[in-house]
Structure 1
Amino acid sequence: MNVTLKDVAQLAGVSRSAVSRTFTEGASVSEKTRLKVMRAAEQLGYHPNALASGLTTGRTKLIGLISNNFHNPIFLEVFDLFTRGLQARGLRPLIINLSDETDPAQSVRQLRQYSVDGVLVASSTVATDFARAFRDAGMPVVHTFGRCAAAPPIHVVGIDNVECGRMAARALLDRGYRRLAFLGGPESATSTQDRLRGFLEVAGATSGASASHSFAETYSFDAGRAEMQRVLGQGAAEAYFCGDDVLSIGAMSGLQSAGLRIPEDVGVIGLNDMEMARWNNIDLTTLRQPLAQIIETSIELVVSMLEAPDSPPRSILFPAELMERGTLRRL
């Protein structure tokens, strides 16, 4: 039979409320009582019920973790960092898969049913209004990988995607490429729009350079390959900035299937620096997004909001870094 709080109280010779306070963070209990309770609990094999504790404290310690990029391998790394970071703070992630969902109402209902303490929206493709719906429902929320703004309605943590577009264009131009192309993710994604804007800004200001652009249906290998095969029918550019590593790898597959060599015939640069990009058989030159810092900061923000929910929203951006590998000409 399950050991109960009452069993621990009887063995320890204390009240049930004393046992409850012992296992409630921040509650007042003497050291003598605490030691008695812990010894009794260890002897009986008692473990406090986290859900029942939530009814007492008003805190479930559940954090909604919402994403729609489950086909992108980078999110294996993202979820690993998020779940380990939350668990290290005694919090539990409740993962919600948006898939093709664009209306936040269903996600808001789901998270309300579980009385989550806070929400992390981990997506670069949903609009700011999507994440703001959780704030409007009274939930502390942070939009990780969201679009930065001077006065954001909610906390946003990520990279400056416009500057990443500029960095990619400069990297290609510095290596002598002049016929450039941007192969982005979904056209509606703010990350795609911003990366394209920065890319065209630099390419358009460079004498003798030209830049075209196209969009894949999703941030996935198959979508990147399919879009590259489509644009090759119009003639290959000298180099491509693909708005994501997995798109880049799909695009490289399309180029290689067409008999083009990388980087001898065509250059490719990606964005993210996911683990697969570093594999020897891929060796992708890419812009590194500092995932660990972004996710650690996102968790710190949502935790701080549990104590100070009215803190003013901020945009916190981290710089990207060019990771030189084998898919571009050398300087």
Structure 2
Amino acid sequence: MSSTVSKAVRIERFGGPEEMQLVDVSVGEPGPGEVRIRHKAVGLNFIDVYQRTGLYPLPLPLNLGMEASGVIEAVGEGVTHLKVGDRAAYASQPPGSYCELRVMPARCVCKLPDGISFETGAAMMLKGMTVQYLLRRTLPQGGLQAGDFVLFHAAAGGVGLIACQWARALGLQLIGTAGSDEKCALAKAHGAAHVINYAKEDFVARVKEITGGKGVKVVYDSVGADTFMKSLDCLRPFGLIANFGNASGKVPPFDINVLAGKGSLYASRPTLFTHLSTREATQEIADDLFAMVSSGKVKIQIDQSFPLARVADAHRELQARKTTGCTILTL
């Protein structure tokens, strides 16, 4: 069987950005249900940090990265939705997108529309499909209607800026939080109806003020430990908190009776990859994202770009919360 050498980023042990090594790996032919894809750009996400540090422990050695775009070089038996030469993009398990070339399951790889660049494709798949499953599928009792208030933490990040635009397109009143006036202005410019600088303001008090004391129907929280308990105080009765990330650390254990005392609340810990468990669901979510981006209702903002060899610098910037919008790695 023929094989090709590819550069790839690997860790041998969990730890800081310095644990990432750029190594040569051998890439062979795709097997049944697989494709070989040559990457044009790679996306950077906070889940990559969780996997690198061991917060989300995976077997070692581990090739990092969850999203990328590129061109299909070969398809395995049984793959019918992709062909050699197709432009494609994905957010997929198993990890391994920090590389030039890889063989991977075809199930989560989608054909990339011609009107969407490789850079945008790499930046948007994990973050954009996350927003899709949050705003379209992770819903409070009775769903969401135009005019409803929602609270979205980290609104100036890659997921947040997409959420601000998508929420505006749905007619939702998104209240976005961020840690500086500059980031708040960025979220506002992308469609947040209201913004709160949590470094200066009590976000619970501001949410109550904005909503006339009623609270929001749903809180979308990727920050975790620092925001979770206070976010419960932002919800109206029967409201939902969806914790989908741990940027400040995992949410500590709490007494479930707290949900009763604060208004029969609902709490969820959803993940993107549960929603991407079938090819059909993956394509449906991706098609919705492609339509929003192609229509111009959602624009993907790429604010940082690093060569693959400088991936450690990219991780440091992301962890220090110095980034806005999306970050990509170039090849």
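Every number here is computed from the coordinates shown, using simple stated rules; none is lab data. Please read these numbers as outputs of a predicted model, since none were measured by experiment. Cβ atoms are built from the backbone, for glycine too; each structure is taken alone.
Here helix-only ellipticity at 222 nm (-39500 (n - 2.57) for each DSSP H run of 4 or more, over all residues; to 500) has been calculated and equals -13000, so which of 1, 2 was it run on?
1
Give the label, chosen from 1, 2, of the structure having the highest value of distance in nm of label points 7 Å out along Cα→Cβ at positions 16 and 280.
Going through 1, 2 one by one, distance in nm of label points 7 Å out along Cα→Cβ at positions 16 and 280 peaks for structure 1.
As an exercise: Rg and Dmax of the Cα atoms in Å, calculated from one structure in 1, 2, equals 24.7, 85. Which structure is it?
Corresponding structure: 1.
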